[in-house]
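Rule-based calculations on the coordinates, nothing more; no lab input. Please read all numbers here as calculations on a predicted model, not as lab measurements. Cβ atoms are built from the backbone, for glycine too; each structure is taken alone.
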Structure I
Amino acid sequence: MRKTAFCTAVLAAAIVLPLAAHAAEPVRHDPIFPPWQHGENNDTTQRGLSFTVPEVDDLADFHGNVSDPKLVLYVGGNYFFAMAPLVAAFEQQHPEFKGRIYWETLPPGLLEKQIEAGGTVTSGNMTWTAKPDAYLAGLKKVQGLIDQGVLTGAAVPYVTNSLTIMVPAGNPGHVKGLSDLARPGLHVAMPNPEFEGIARQIEASLKEAGGDALDTTVYRTKVAHGSTVLTRIHHRQTPLFLMQGRAQAGVTWQSEAIFQEQIGNPITHVDIPSAQNSIAIYAGAEVKGAAHAEAARLWLSFVRSPTALSIFERYGFKPYTRAASAD
């Protein structure tokens, strides 16, 4: 009996001690997981307890303090990375807003659903309400919401963007163009047409490159076979899937690939010829009934100023001109 008890104790110690030693090791987080800007997209002055655990507890597309903002922005996620310098420049011109701007960078379709829900959103176990003052997305989406009476005033266009094929560093899938996305053995990540407006431009580009057959293969046949995965928030999921090896290519906006390259993530891109490419026009408008209407108008004026345009240009955006192709 004693021998059995002793052996059991030794066995338990042999199991527990390695577990205890392992538990004592510092927790390491893989840098490929968002948020990628290490808190720079939050200019709140009093942050309190700092608790962000990438891949576990992380609200990467919600920025600032929701308790008493002076300006609430719903911004299409395509330029989440530009918002920190834009907000800093805006606050330099209007210091009364310092630390009092709250913004979200979800896909425009999801932001529209949040407007329909009265500004209320749930992420994980947390629910909060932040009614927007200004909404910024593609020009057609903005104009459509103006026509519906959700937004008010004239649409304010400010920059344009074009598509690219985002690939892992080294391009292991040997992707040379859009037609390669149809290859059976190539796994791709593509924006979901249900949530992300970019999918409409991508499908137009696929048809330019290979007709309806290419679009059908990438967006239907390969989806059914599991070699195309549809994202819900492509500006986060596509680069992450590429870095995890879950996909070898994904069509995104050029600016998103440039950002990933700038921060040193193992991402690069393959240019799409202009004849096959699509141009997006970014625009914004005031939300009807906005609590901070004057602040919204200040922001809409700012985003097309030389200061803001110089920030956008860092990531490959081009200033809007009337000659730009329709979004």
Structure II
Amino acid sequence: MNEWCGWPVVDESTAWENAQQILAEAELSDGLPLVPPTQRRLDAMIAGIAGRADSLGMMPPMFGDITPESVAYQCVIAGCLPAELPVVLAAAQAMLEPDFNLLGIATTTGSAAVALCLHGPIVRTLGVNALTNTIGPGTRANACIGRALQLCLRNIGGARSDTGDMATMGQPAKYTLCFAERNDGPFPTFTERHGLSKDESALTVMGISGTAEVLPGDGEGATPAAILDPVVAGMQAEIAMSGQSRKSGRGEQVLLLPLELAEKIARHEGWDIRRVQQYLFDQGKDVAASPEAIHPIVTGGAGYKMAYLPIWGGGSQMVMRKL
């Protein structure tokens, strides 16, 4: 059998069931069915990529070599299209930033997982969902891009259960969690707040402990305070539940804000993004390192339901990369 970066290349004539067995025996499976990595699929995925075998860094926890070829293999078995390889490759490299603390995220007994957010024109180009069910099922691009990144962590980094990944419980985001920011909200986008324009594509990786639904205090959020006070309560509760209250320092916080609630807040005079961040910081007192470390991101479909993504309490900083 041929190999690609030491992993099996499946013949075109191989039965689906046999291909799954081959990949499972090679310890490449996350438990879900995988696309058979044929030579044709691998060649199509890597076509046009320069420096195919160049090392782009060593991925914790077992420090496997990130190369375009090794990441392309994960993209194939995850079901990605060739146009999605550069995104997964860039995200894999972004996770290596020291402040992201991938070693801690990958090996903790806690439920840390990597979430990926895409920003700008790349969202429309790749068809990544930023509307209804943005962090849920239903869109191939979201599911496959996020899954490919998780497979990189598993198969390149070696974060497998009971060897590198020691999570007591784990969480579904360890399969996939990829979503996109909307660019039609009333506030500057996350990327604009960090020096890029709406016309520039970017990605952000974040190490999160999970997701939590948050509703406005009065059901529909008649005032900014009614919308944001339950978010503060959620952040405070997460700090207490995760044991962060025993630590002196705080990091970042991420709030996924639906368009309807963002517009409700913005209709009140003086309520720009800075005031939202300051309010959450002041009311929460000790929920983040600074107001700017609280990151509202407008995304999702119709409705008043927010999602709180607590950054892993073991210590991780989000990393953004221009694409």
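One of I, II was used to compute Rg/Rh (Cα atoms, Kirkwood Rh), and the answer was 1.06. Which one was it?
Working: I: 1.06; II: 0.99.
Of the structures listed, the value fits I.
Each of I, II could give distance in nm of label points 7 Å out along Cα→Cβ at positions 39 and 239, but the derived value 2.0 comes from I. A value of 0.8 was derived for distance in nm of label points 7 Å out along Cα→Cβ at positions 71 and 103; which structure in I, II was it taken from? Of the structures listed, the value fits I.
Structures I, II were compared on mean count of other Cβ atoms within 10 Å over residues 279-286, and the highest value belongs to I. Once distance in nm of label points 7 Å out along Cα→Cβ at positions 159 and 271 is calculated for all of I, II, which comes out largest? The maximum falls on structure II.
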